[in-house]
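Engineer: Structures incoming, each one as structure tokens.
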Structure I
Amino acid sequence: MPYNRGSNLISPWMRGALDSSEITIAELLKLNGYKTGHTGKWHVGVPKTDIPSPTDQGFDFSKHGFGAHKRMKDRTKEFSTTDSSKPYYLDDSGFPFDDITQDGLDFMNQYKDSPFFLFYASRLVHTPIQTRSEVLLRKYYTKLGLDYPKKEDIWDEQGQRNAYYAAMIEMIDHYTGLLIKYLEQTEDPRWPGHMLIENTYVIFTSDNGGMEQHTNEIITDNYPLDKGKINAKEGGVRVPLIISGPSIPQDTESNVVVNGIDFYPTILSWTGTKKQENQILDGADLSILLKKDPTDSKLVIDPWTGKTRDTMMWHFPNSSMQSTLRVDGYKLVRQYLPGEEKSSLELYQLYQNGSERVDIEESKNLATKMPKKAKEMNRLLQQRLDKLKARYPFSNPLAIAPLPNQSKIPTVINHGVDGNRVWLKYKNNGAKVVKAELIYTTNGGVIGEIWSPVNMKNSDDIVSVTLPKGTTHYVFNLIDENNFLISYPNAGYQKETHVFATKAISVK
């Protein structure tokens, strides 16, 4: 359920987990004879259970875990030693043993006789900001010119001056290096005289930009980019990307705009794997770009139009409450707002003439100066959002600060069951109900609930729908003309248990 109690905007209802009917890249590669492995973070399953699990989605091997990044009770004292009986003992290089990395090494060693695919999802450099290596921590205190230790465990140094974070970056370098070293030093059993690295593609990237601050701690600074994780500004959406492999030129730096969704079709192309019939992939195949000329943006072909891709979009209906569109060197940011305006527009010119830098800092909002361009890009953004059937933030009827038209929201009178239909009657207080949904689950009351929406019929201030087969619990959602979302009952956000059915209506 979407409620953030007290905030002006609330996120739309979202499933929060991968639909098991989706076909993952692991499933397709497995059909093509690949052994598939996953280690570390999964984070696309239901909270608390991780359902569907990696092994339900095509992975032959999977081990979840936090590795050496498991939360420390006291990051100033709980350091590792060389005692090998401890789970995070220091290895020969002085780094804490990381089972996530070791699992990846074990997987490759077990399946090196076959084509293999490894999804290595390290927990670094995610919060908590910590390191189990005191030597590494002291190293970066010295590099930053700070006295060890700080008197209080509060990191308020401005800029890129967090010694814990710096140590974490060296740790992920080390762990990734172990995987690469294995490929470089292990002969390919299927290609005698050659090492595995000669026949392996490697993609190193991140899922978001750096988190600049968390609670009261300054973690890093994405300067010259603005903002960071959970924001659609460049500091939030630009990430590191290194790709190597057969036929890819080395030591080449590129300004071509690509996206994480491009990896799926690219890997299929590299491996000669066919997608399933009628399967829709939004990303572009980058294999030709990487082989021919990684600096030539004309080689990135939009799968929808068959033409050179010059447009990219992001949609964040939660957290930052933004949608963005990039067209050539221009970027539009739509910021969702509570109340009658609903959104505001910002327009920035990041580049000109393809790669000539203008304002990647997003410091000069051109929306007022170029209203026609902002309006046209907003139209194109909406066109894409409509195609994707996107869901949007809502105004919060429980907002602490008074919002326009908050007094006009409908109120629930009663509800009930009529045969196999459920209904809710409401009072119109001045704002018309424009949409109604039933949010239901078939496994309510247990960790791992899956909730789904179904549209309801709205007539004479009564909404109704046939209860989906197998429903155990449900919630009514009303959306009024001023974009307020009224849920009945208000299930709230069950942060700790993630079990919402305790506040929902149960089916008897």
Structure II
Amino acid sequence: MRLHSVGGAVTAPFAVAPSGFPWLATAGLMVVAAALRLYGLTATSLWIDEGFSLKFAEPGASFWTLLFGDIHPPLYYALLAGWLVLFGVSEWTIRSLSVVFAVATIPLVVAIGRRFGDDRRALVSGLLFALFPLHIQYSGEGRMYALLVFIAAVAMLGAVEFARFGQDRRRATRGALLFAFAATGAVFTQMMGALLIPCCGLSMLIGWAVAGFPAVALRPLLVGCAALAAGLLAWAPMALRLVANAAVHGDWWFPQPSLRVVAEVIGSLLGQKVSVLFGIPGGAAAAAAVAGVAIVGVWTLRKDLLALAFRVCCLVLPFLLSLTASVLFRPVFILRTHLWTLIPLAIVLAHGVFGVAGRLRIPVAAGLGAVLLVGLYGHHVVWQRPDWRGLRSHLSARLGEDDLVLAPAALGVPELIHFYSPTAVPRARLIGNEVALRGAVAEATGRAVWLVSAPWHDRVPRAEVVRALGASHVVVETVPFHRIDLLRLQPAPGPAQSREAAGGG
């Protein structure tokens, strides 16, 4: 590796990568990652966000009509639709596509890690990433976040390839094109994937500047910019439509980025799921410990200016940009859109483990592993999705032919009802506003009513629905499921029925 002095600092802008990728060890990490993500994949039912994805799997659904009514770009939906055509529609198939992308991310993390250290550090980076509970959680969802992280890993690898090997035109071109194609894929996957463009692009420019702006890298950079511009031009019409959809969307629930929200997001990224088990103090302590290891990793890489640029641009800058967008436009500062920052975090933590003194290395590694294991336990044992399966079983056994089912009008709920209880679909009425509630009350006259209530998704409060039905119905049963309640309401007895019941008593 050739070292250059830039402003008194030592850096390695154009390193020679070690020969021979550690394929066998990486394959072992992929097996571990696959096992962790497949375990309990269908332990819980689909939830409302996955109901969005189910829309594109329904027989006879018009893909483009559905797409242009959504707020998310089409790449994941197109891949999922093809996946379900090949393997059928089930909980397992809906989620397994995300597992494929998650496992495929592991060798990319190792490859990026090798640009900043030896094989040992790179493999530890891959191991940490494989163990991150947050990535495991979103790897088991039928949503686009595992695909976005995979694409982000490709974009980061391309950016680092360009910055590290800019004096080799072939490798610099390959890196620039990898970044351009991946960044285009990111914006076609999730709107916040656009953050990859300034974050990775800036790290490429810094690497080029650190190397003294070698002329041989200029043409690859221009080729990459042209490819990215073409991709963004193709994306622009759809982006405008999706922004318009988001502007009129009535369910924008993202919170304003207060200090508490920022702390929760950063804390969840570092002390993943720990607060579920040990409360806020325990989660804060775990996050502080992980942050300490990360600081050691930053210090270990302090002489490599490209590594510093990569950390700042891909680990810190995404949060600053989303905070800025939240203040200027709409709140977008949520954890899932920053999931790909786990990649640079894994690399920094790996260097932190190797950066401590020899006697401390084992306890530091053990402590870091303990935080991850606690997070895994919290994910599998404590944190659960709403139980639509239990609701399905109860309805299937007791739903009468003339009964009415009232459910929230939140996006995804109709698809979940259709998936889990198709017999209830003809009798299901969605309650999203006062007008729909009045219509349902009129239709419920003389009929038994089953009210599906989920606090996260109710558009009309449950108490208000019960109150509206109160003149003609009484609640006779409440069946709680995890994060969902099912209330059964029977028509209230009339005066004659009341006298007859009283006489019979």
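Engineer: Assuming 2.1 is distance in nm of label points 7 Å out along Cα→Cβ at positions 38 and 470 as calculated from a single structure, say which of I, II it is.
Structural biologist: The correct label is I.
Engineer: One of I, II was used to compute helix-only ellipticity at 222 nm (-39500 (n - 2.57) for each DSSP H run of 4 or more, over all residues; to 500), and the answer was -5500. Which one was it?
Structural biologist: It must be structure I, since only it matches.
Engineer: Sticking with this structure for a sec: Of the structures labelled I, II, which one yields 2.9 when distance in nm of label points 7 Å out along Cα→Cβ at positions 230 and 262 is computed from its coordinates?
Structural biologist: Computed on structure I.
Engineer: Identify which of structures I, II gives the largest calculated value of relative contact order in percent (Cα under 8 Å, 6 or more apart).
Structural biologist: II
Engineer: From I, II, which structure was semi-axes √(5λ) of the Cα gyration tensor in Å, for residues 238-341 alone = 29, 21, 10 calculated on?
Structural biologist: Corresponding structure: II.
Engineer: With log10 I(q)/I(0) by the Debye sum over Cα atoms at q = 0.11, 0.18 Å⁻¹, for residues 174-309 alone derived from the coordinates and found to be -0.67, -1.09, which of I, II does the value describe?
Structural biologist: II
Engineer: Can you say which of I, II returns 4.9 when distance in nm of label points 7 Å out along Cα→Cβ at positions 134 and 246 is computed?
Structural biologist: Label of the source structure: I.
No lab work stands behind these numbers, since they all come straight from the coordinates. Treat the numbers as computed from the prediction; the structure is a model and nothing was measured. Cβ atoms are built from the backbone, for glycine too; each structure is taken alone.
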